[in-house]
Structure 1
Amino acid sequence: MGIILNQTYAKIGIENTPGELQMQTRHPKVEINQQQAQIQMKSELPRVMIDQYEAFASAGLKGTLDLTREIAARAHQQSLNYIAQTAEDGDQLADIASGGNPIVSIAVRRAYPMHEYGCDYLPKVGPEITVAGGMLEVWLADNGPNNGVEVTNIEGDVDINYTPSSLSIYMKQYQSLKISYQPDNKIDVRL
């Protein structure tokens, strides 16, 4: 008598779909519209004029128009720098599968920023001394609010689309055991 055992092992199937992070940015814009300044001048009798505007401006005491231009340019540059840094951080986070720990490196960089220090002197520019042909009368036309300067800020934005990863585990093959009996004929029937 012979007992035959046939066994099939169980198999597990695994399907993995990786996650995806997409970022799109639109840069902010600063638009400045300025009306031309209109002035009228009348001069009589010689006069010595000392203009300290540039000296005060180099010390930070600027006129409204120059201060607005400088602040707008600095705000625009800082906005662009922040967007570039955010995009670089996003690239590091998107490349997280290549190893390293980008979240820690981003947190350390933002917690301990690098600063530059230097020495300077004031005023950088001396006063401007001019001799006019006489008395100077100046009439400045009224250009409305903010002296005719309009600043418009168009905000930028960052669109982030994240598709999470998925993992599917299923039975690819179930286990089985087949038992069969095959009789052994060990009797010799020959005469």
Structure 2
Amino acid sequence: LYESRQGEITFSDLDLKAQKRRVLALMGVVFQQSTLDLDLTVQQNLLYHASLHGLSSQQAMNNVSGILEELQLLNRLNDRVRSLNGGHRRRLEIARALMHQPQILLLDEPTVGLDNDSRNLIVEHIRELAKKRGICILWATHLMDEVQSGDQLILLDKGEVKAQGKAGDLCQQHDTDDVYQLYRKLTKTVEIM
């Protein structure tokens, strides 16, 4: 985000290069690799992150229970992160990214390495959060089954935009049955059996 080679990034009429702090304050981020402190509890991780965003202790405490309830983690409030399974840790990363009530949530491969049940639960949670909170979700994934036909899609290959639009419309335009076939067709990828 910081060093784009070309073009510009704006959000809510704010230019990222000119107003980095203001733009970044509007974002929540979940990185591909976990950045949780394993020796802290769920609550301690969230309160620490909230303090980094300038939330008062009272604001942070008010946000913690609501977010954890939404993500079905409230019963793990006092557990050390080290004791959580991969799906719970991922949901905690998402909860942490939501603590300061961002307008946009950036997710970098949020379901990588998770079992199917955990993946599906996280996908459902994210979609529900987007509807309930009205936040924009930017979701980077290689897992094509996470994309629904009504989703806005930017299909990238080696940094080049191959297609952009609603997933279902793009599949129809390119005469493919699903996003995986669309990707293979536009990138001329051969399936290896």
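Taken together, the values in this text are just the output of simple stated rules run on the coordinates, not laboratory data. All values reported here derive from a predicted model rather than from experimental measurement. Cβ atoms are built from the backbone, for glycine too; each structure is taken alone.
Annotations for the structure displayed:
- Parent structure of the calculated result 0.05, given that FRET efficiency 1/(1 + (r/R0)^6) of positions 87 and 127 (r between Cβ atoms, R0 = 30 Å, to 0.05) is the read-out and 1, 2 the choices: 1
- Of structures 1, 2, the largest value of relative contact order in percent (Cα under 8 Å, 6 or more apart) belongs to 1.
- Value 75, calculated as percent of Cα pairs over 23 Å apart, assigned to which of 1, 2: 1
- Structure responsible for 0.50, with FRET efficiency 1/(1 + (r/R0)^6) of positions 39 and 167 (r between Cβ atoms, R0 = 41 Å, to 0.05) calculated and labels 1, 2 on offer: 2
- Entry that produces -8000 once helix-only ellipticity at 222 nm (-39500 (n - 2.57) for each DSSP H run of 4 or more, over all residues; to 500) is calculated, selected from 1, 2: 1
- For FRET efficiency 1/(1 + (r/R0)^6) of positions 47 and 135 (r between Cβ atoms, R0 = 25 Å, to 0.05) computed as 1.00, the structure of 1, 2 it came from: 1
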